[in-house]
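Asks: Next come the structures, one after another.
Please treat every number below as a calculation from the coordinates, not as lab data. Just so it is clear, the structure is predicted and the values come from calculations on it, not from any experiment. Cβ atoms are built from the backbone, for glycine too; each structure is taken alone.
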Structure I
Amino acid sequence: MNIHEYQGKAVLKEFGVPVSRGVAIHSADEAEAAANELGGPLWVVKSQIHAGGRGKGKFKEAAAGEKGGVRLARSVAEVKQFAGEMLGNTLVTIQTGPAGKQVNRLYVEDGSDIESEFYLSALVDRATGRVAFVVSTEGGMDIEAVAHDTPEKIVTFSVDPATGVMPHHGRAVAETLKLTGTLAKEAGDLIQKLYAAFTAKDMEMLEINPLIVTKDGHLKCLDAKISFDSNSLYRHKDIVALRDETEEDAKEIEASKYDLAYIALDGTIGCMVNGAGLAMATLDIIQLYGESPANFLDVGGGASEEKVTAAFKIITSDPNVKGILVNIFGGIMKCDVIANGVIAAVKTVGLKVPLVVRLEGTNVEKGKEIIRSSGLNVIPADDLDDAAQKIVAAIRA
């Protein structure tokens, strides 16, 4: 689960992390009041969407101006002007794709006098099972570009959960960023606080870009991009309350109600599969034959007929779907349950696109018989390769 920057900074502030003062607003009038409250003389007006690259992004609407999704204002009037231009308009960044995202809220923040900018993030390292920190002198830059062009400017280290953050971790950050004296001590303190926040709130990723040194010689987190492990949210009602469903795909929200692993993609072939590995293989083979998947959907090993029906409805609600591939290997999941779920869903929502069904495993003959006797226009497939070729051919016919 992702949250907005202003929410992330509020979470970090609970752990003593240094952040700027700011106010979240939803209208130009609120922006003016926020600017007066903060006092100036410099303000930053930031679009709040779940995507990076806001500063370099462009609004689709001419009325929004040409200054991107993060703007520096030098007067209360400018704050109000920028808010009026940005709110309600669609911001396109490198992470939103060409469709962009509508800006429904802004964060008006105190401006900072910046001496230097750095990059700092924490994430779960799946290889070691530890929290890893990524540190670079190249703050404000796309870290992917830094990793590609100048990987020597990136330093990573992991934290042993048995010991937590140790003094040598702070020294590693200070050495990487060439910080000495008070700033080196602040670096060690910051790492401890970020690690405490990361573990206490079950974060998946925490990115500070940039981490700055102010003109008066202190560290401050100028941005905060945070995502949380969805499997742990039952422990964090305060974090769940921060969820902004307007930033999420409606189909993904519906899927979460049925505990379906669903991710919307931008292709044309809807997929319903059981098992994450098989789902990824299905996506790959669709690509191999020249088309793109419209979604990742894993119904799981013990899905009920109701769950399968819900999954099928979610797939067919996507207007980009030109064909559907159901690929089930029955182990715990029984092929006849899948078949009944597909039939029930088709009878409810109709079938306006080609449907290819490949069943194998437990109760496979029962499942195939249910499909055959349904009277539906379903294309059977013998294996995954056969299924992929048939669905690609069907949508191109």
Structure II
Amino acid sequence: MADIKAFKAIRPKEGMASKIAALPYDVYNRKEAKEVVKGDNDSFLRIDRPETQFDDDQDMYAPCIYEKGRELLDEMINDGRYIKDDSESYYIYQLTMNGRPQNGIVACASIDDYINGVIKKHENTREEKELDRIRHVDTLNAQTGPIFLAYRHNETIADVVARVEESSPLYDFTSDDGITHKVWKIDSEDDVNQVSSAFAEMDAIYIADGHHRCASAVKVGLKRREEHPDYNGTEEFNYFLSVLFPDDELMIMPYNRVVKDLNGLSFNEFTSKLSEHFTIAKSDEVPEPKNKSDIFMYYDKSWYKLTAKADIINDDPVKGLDVSLLQNYILSPILGIDDPRTDKRVDFVGGIRGTKELESRCSDDMLIAFSMYPTSIHELFNVADANLLMPPKSTWFEPKLRSGIFIHEL
């Protein structure tokens, strides 16, 4: 049973959502974040990345950074740019990209479901990446960036969503990247109960994106439990802010790879080794694989189509992923990249940037690129259900959830 509950959101007042909403904190480096918020006193990125309010030589993990984030949030609440709903509600967050809408339920998920495996993960997390968000959530006493969760399509929830979306939205705006954002409130007692009951019948919900934010939120909850040994489980710190999407509305884009060198091999030597497990053909096709187990490779201003031979096709949830075929039969044994998490010779390029970005990187700082077939949402489910982990950077979800539209106060 999944414990997904309604909550009293802190959210932008009417007319402010488009000014406040910001892309997730981790899509920017420090310099980019500072440039985005320059002269903008409304962008939520100021709160998500409060080091942008300091000189570049300031330690971005110092206590004063997180205290500044709290100060900025309090300021926006106190001056009326934010309002707090007085009843526990669910919300619908619809994002439309290239004419394709996806409809998420904004809610709070239980940290116990994460601990007990009802909320399933497919990636490991790194402690150093968690610490920043632990401090951020703990100091702000609020969760500001929702976790992107997925569930198998449910008719009851779909019916409630369709009915509520017939009314006027709370927010309706198009961001600079062309994504349309709409929000509705689900606050009738009957609808809230239907959504709660539908989630309660699910035995699994999946983290699609935001593993580090999720792990951080859970650790803050556990910290608060230690600080309040008389807790009863209903306190807000036992839950974390989430947006839950049905699997049939999600789109995963490929996560492509670029590599700096051929590990001391000539191109002929490299392709000779490659041909043991792949057929190789120069290609004039659009270099975006249409079939699983196909990979497009860019080298010296030419594209090549690689097709995996039958002997390496695998039904294993992880070994059968296209990113695993690339890692296990090309990157590691031929190019010597055994740990892509730490090897500086490989970099990852989100599919939203397109294959032109791969060509550009090969003209700039890299030598060879690989255009991948995207991992499917059901492959993600299969990996998580088997309690296995994907290789790093296996999925790229679009569109990205905005931060600052919903705040969950602890």
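Asks: One of I, II was used to calculate Cα extents along the principal axes in Å, giving 77, 52, 40; which?
Replies: This figure was derived from I.
Asks: Which structure, out of I, II, was relative contact order in percent (Cα under 8 Å, 6 or more apart) calculated from, if the result is 12?
Replies: I
Asks: Let me ask another. Check the numbers for distance in nm of label points 7 Å out along Cα→Cβ at positions 20 and 76 across I, II and tell me which is largest.
Replies: Structure I comes out on top.
Asks: Name the one structure among I, II that FRET efficiency 1/(1 + (r/R0)^6) of positions 4 and 388 (r between Cβ atoms, R0 = 30 Å, to 0.05) of 0.15 was derived from.
Replies: Value 0.15 for FRET efficiency 1/(1 + (r/R0)^6) of positions 4 and 388 (r between Cβ atoms, R0 = 30 Å, to 0.05) corresponds to I out of I, II.
Asks: Of the structures labelled I, II, one was used to calculate distance in nm of label points 7 Å out along Cα→Cβ at positions 44 and 332, giving 3.9. Name it.
Replies: This value belongs to structure II.
Asks: Rank structures I, II by mean count of other Cβ atoms within 10 Å over residues 108-115 and report only the one at the top, that is, the highest.
Replies: II
Asks: Supply the structure label, taken from I, II, corresponding to helix-only ellipticity at 222 nm (-39500 (n - 2.57) for each DSSP H run of 4 or more, over all residues; to 500) with the calculated value -8500.
Replies: Structure of origin is II.
Asks: Next question. Compare distance in nm of label points 7 Å out along Cα→Cβ at positions 164 and 340 across structures I, II and report the one with the greatest value.
Replies: Checked I, II; max of distance in nm of label points 7 Å out along Cα→Cβ at positions 164 and 340 sits with I.
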